[in-house]
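**Student:** Below you'll find the structures, each written out as structure tokens.
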Structure I
Amino acid sequence: MGRLDNKVAVVTGANSGVGAAIAKLFAAEGAKVVMTARREAALEEVSAEIQAAGGETLVVPTDISKPEDPERMMAAAEEKFGQIDILVNNAGILESGLKPVDRFTDEDLDRIIETNQKGTMRCMRAATKRMKAGASIVNIASVAGEKGCGGAVYVSTKAAVIGVTKHTALRFQATGIRCNAICPGTIVTPMVAGTTAADMDPDMMGAMAAHSNLQTQPCMPEDVANIALFLASDESRALTGQILVSDFGAML
């Protein structure tokens, strides 16, 4: 028996990195996986890999920064599989350069809030309409939102995800829908590939270096996927409103 047998999981940002790792692991554990992201070709590649291994998927290209897309995507998932048991809000974007609060741009602020905060909330609004007792929402936040270590805009959006995770857990505690968040540290993914120290704001880098061990090993996508599997499964049924930092102790 797989740990997610007979469950339907929606995974946003499932075309690469953490989202792809979660989609693959969930499918291997028996879930039917609804895969969403903006880049359809990349989604189809991951989906084909899952199906070749015996998994079942539905690809729904979605831009969660568009107000209408999350509702359309959840409706498609329900129409195909008849239920939504798990939502993993993984889709997110970064600003470049770790801009601190005295140097952020309004363009970054508007663009990143639209995806990281509003998009996550829209997905939860659309999913919770269709979820029943025993359902689980797993939000991929960031240690940046917990500790403040990052660009000001990104930090603010991930802190918002942490806050709305606790709000959602409180809102649905009586109905048996759980909501928890994972706060990874640095993750080796395509989103951060090619970033160098020269690209970073030196003042923000200095502040982070003074308060954390930047030499600690990074998370791999599979590390985050394993935690998401636990939170999505019935094994964690007593957990809701919890924020789990997964950074190998870099920010202790």
Structure II
Amino acid sequence: MKLGVNIDHIAVLKAARRIGEPDALQAVYVAAQNGADQITIHLRGDRRHIDDYDAARIVQNSPLPVNMECGFDCIGEVASLAPHRATLVPEKREEVTTEGGLDVEGGFNRIKEAVETLRGSAIKTSLFIEPSIKAVELSLKAGADCVEFHTGRFANIYAMLNSNLSRTPYSIKPLELSRTALAAELRGELKKLCESALYAQNEGLMVAAGHGLNYHNVRDIVEIEAVGELNIGQSIVSRSIWVGLAEAIREMRRLIG
């Protein structure tokens, strides 16, 4: 299974002080030396972390393939940079992080147009979607090369079931359920991920997954054989505070095989 290391949170630290440190490009080299297969960055419309300067430097200098996440507003910039892959994601200015998958049905025409623009620049395209057969079918019709399943709901259920999150200020209100109910929800979410991934694989799409994955919950996703790639960022960068970025990547590499 391939590991894509998302380095957005390195850029978040730099943006907090605006003094040029830490350098996201240096994180690329550390990732390349310690088991990463891909670098993932998100060029947001509001440029809250990765900016145009860093995006260009990373695409030009990374020894690993670069997967650039973007919303509709940045298609032109991404096409001109020509990363190895572009992953189209939904984007809201007020969100803390990406909150879900694309509305592939409601935004189909816009998505198809974006895919055609990116493919016109010889960029492989991926759609960040919810785990459902319908979303996969529409992704195929839109011309995508890959799909990446949003694992955020799975990660939230897992955390509410297997940690003390419910006793903290970060408790997820809609998931304040009994342990029995949470266990059932988790099984259901994993079933959707398994079925959707297998369907996508059988239809010839490359299958990735990401969002909210960490050193505990990733074991369940690794067991889904149809998933060939994981994109993980926040938990790796958080772990690096204690053990360093190189070791944090190596630990994740060992977990996913």
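**Student:** For helix-only ellipticity at 222 nm (-39500 (n - 2.57) for each DSSP H run of 4 or more, over all residues; to 500), the calculated result is -12500, so let me know which of I, II that is.
**Tutor:** Derived from I, not from the others.
**Student:** Compute distance in nm of label points 7 Å out along Cα→Cβ at positions 46 and 102 for each of I, II and report the one that scores greatest.
**Tutor:** Going through I, II one by one, distance in nm of label points 7 Å out along Cα→Cβ at positions 46 and 102 peaks for structure I.
**Student:** Quick one: mean count of other Cβ atoms within 10 Å over residues 118-125 came out at 22.2 when computed from one of I, II, so which one is it?
**Tutor:** I
**Student:** For distance in nm of label points 7 Å out along Cα→Cβ at positions 6 and 158, the calculated result is 1.3, so let me know which of I, II that is.
**Tutor:** Going label by label, the one that fits is II.
Each reported figure results from applying straightforward, stated rules to the coordinates on display, with no laboratory input. Predicted model, so just to flag it, every value in this text is computed and none were measured. Cβ atoms are built from the backbone, for glycine too; each structure is taken alone.
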